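Some structures are shown below for you to check.
Taken together, the values in this text are just the output of simple stated rules run on the coordinates, not laboratory data. Source: prediction; values computed, not measured. Cβ atoms are built from the backbone, for glycine too; each structure is taken alone.
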Structure 1
């Protein structure tokens, strides 16, 4: 079966999604939504850095895109910074009877844990359109649901599930979103958005609750911690110029507490240079980044996932993998009944695009 797809967004992650949809034999790109004026009117192939024209021209005409009646929309915009508009666009698409796979609004990775003010309008839209919404990515996403669920299949007598992203972000050219959110390049007086009370629990808490609910654990509370380490000298990265005495590394944890201990935990250590904050956890010596899941129990199980782009960059590989988490899930999401679904509702979603 060929799935007719509209790509909504062609930026940091949407660019990779667009490329893979164009090149996938089971998908037909029928529409492309673009926000930037410099992309409007261009062929999708040009925007995706491909040579053969597709005949699909980027537009911001939402009515025209929905009128195409695609099987699904891949919605990949920076939704969290424009939440009201994002919810409205998602609801509009779902009400039209079109399934949506989204990397935006990460709070919806596990719908039962999401804010009802966000979840309920989308539930009503799914009911009206008999459509499905699936939100996921890499982290939050794959690292905190697929990896622990896989590890738990060969574990027992569990003491703790720890999910870690240990990544050097120096090659991540995203200062306008990631840089600001983490507070990179900013002095100690700067209040990083991720350090504000409730932000980490809002973003990564649903992932923690998904695993605890699957284990049948009732959490007593979710705790969050946020630490920064500062540069002792100025240096330059692809992310940004880092002045002396500004943030060069971030360490945070979101802990689901039960039985008097942190039992489901997600942890980030993100650096802009490998030698910053040597006291914090690090990826393996031969890697600049890894997603790691450790289930401590009898037996203890540890899974590590390292991504790399064709050019060898770990950050680009991670972004590309985030796009493919959604691209590869298209067939299964389109087979789901109406409503908001999570990884717990889907079977495995492997790629079927094999080089021959």
Structure 2
């Protein structure tokens, strides 16, 4: 069966959705069950229009967006390229792709399976853009044959209102436990770690909130560091905030790091922090990677994340956007290191309950 595998973002671009799409594409291709072609958006770090990614064992067709805006772009040429496929499997949201997929489904009546990663909310200018795109997204969910989501709680969100429940399948994301594993000797330093994209479209990651909370930690004279891994158009703004708060000597911006370097950075951290500010965050793959690395977590109590993070067992859950609760959690990690060491052990055990990417891809393939 010819399967068109679609994701607006794809490696070498970095981020949770890219990681999931890349891992699933690779596992599906290597299984040999289906003939896979991968369609994604051409980006600055993938200038060729057609690239054969040997790590995926499948052709990766990178389409030029008209226009391309950030990590999205309208790709009308995709409709022609999908003419010979039997099934489309798409990772959503995929801005600029979704309109084409609706037309493809209407014209061909062929099978459409999607994974929904998030319910886009947006802020400022993007709030109005996402309102429009959300209409398109809901239309696509209605015509899709099957919808895969990562957690039960996320499947109850408003984006699924009037969607037939029998169309929704709960399949969590996977983890490579051989790549992400605990350090032989846990750190004795208060290193707080954030991993995520630093861009306007990823405003909900809560980086500014984290910087303000960490400023309080510094004021309280705790010996702590904050490591920020990731890049994007807001990085310079966040660096200016650290200077304004006089914490730049305590905050280290790594920028984008290689896939090979990331696991070791996790292993050096005391706690992973993902203070997402709204329900645009629905899983937080970096939290699972951290827990697999034996690192406890502090995360926001939003649908999806609340099922991934076991409260007071593998870390702490805080109210989204609540700076005081975030400060209290950071203080707790600095004050009671032995308790958080127990959470580190529990975090690894919890991560071991999740399947590897081969298992997850097999479950997704059963939906096609």
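Source structure of the calculated read-out (Rg and Dmax of the Cα atoms in Å, 20.3, 64) within 1, 2: 2. Between structures 1, 2, the calculation of relative contact order in percent (Cα under 8 Å, 6 or more apart) yields its largest number for 1. When Cα extents along the principal axes in Å, for residues 146-305 alone is computed across structures 1, 2, the figure 53, 36, 28 traces back to 2. Structures 1, 2 were shown, and helix-only ellipticity at 222 nm (-39500 (n - 2.57) for each DSSP H run of 4 or more, over all residues; to 500) at -8000 was computed from 1.
If FRET efficiency 1/(1 + (r/R0)^6) of positions 18 and 290 (r between Cβ atoms, R0 = 30 Å, to 0.05) computes to 0.65, which of 1, 2 did it come from? Could you put the intermediate results ahead of the total?
Details: 1: 0.65; 2: 0.95.
Source structure for this number: 1.
Going by mean count of other Cβ atoms within 10 Å over residues 98-105, which of structures 1, 2 comes out largest? Intermediate results must be reported in sequence, preceding the final value.
Details: 1: 24.8; 2: 20.5.
Looking at the calculated values, the largest one is 1.
Starting from the value 0.00: which structure in 1, 2 was FRET efficiency 1/(1 + (r/R0)^6) of positions 58 and 258 (r between Cβ atoms, R0 = 25 Å, to 0.05) calculated from? Comparing all candidates, it corresponds to 1. When distance in nm of label points 7 Å out along Cα→Cβ at positions 298 and 314 is computed for each of 1, 2, the one that comes out at 1.8 is 2.
Among candidates 1, 2, the computation of mean count of other Cβ atoms within 10 Å over residues 162-169 that gave 23.2 used structure 1.
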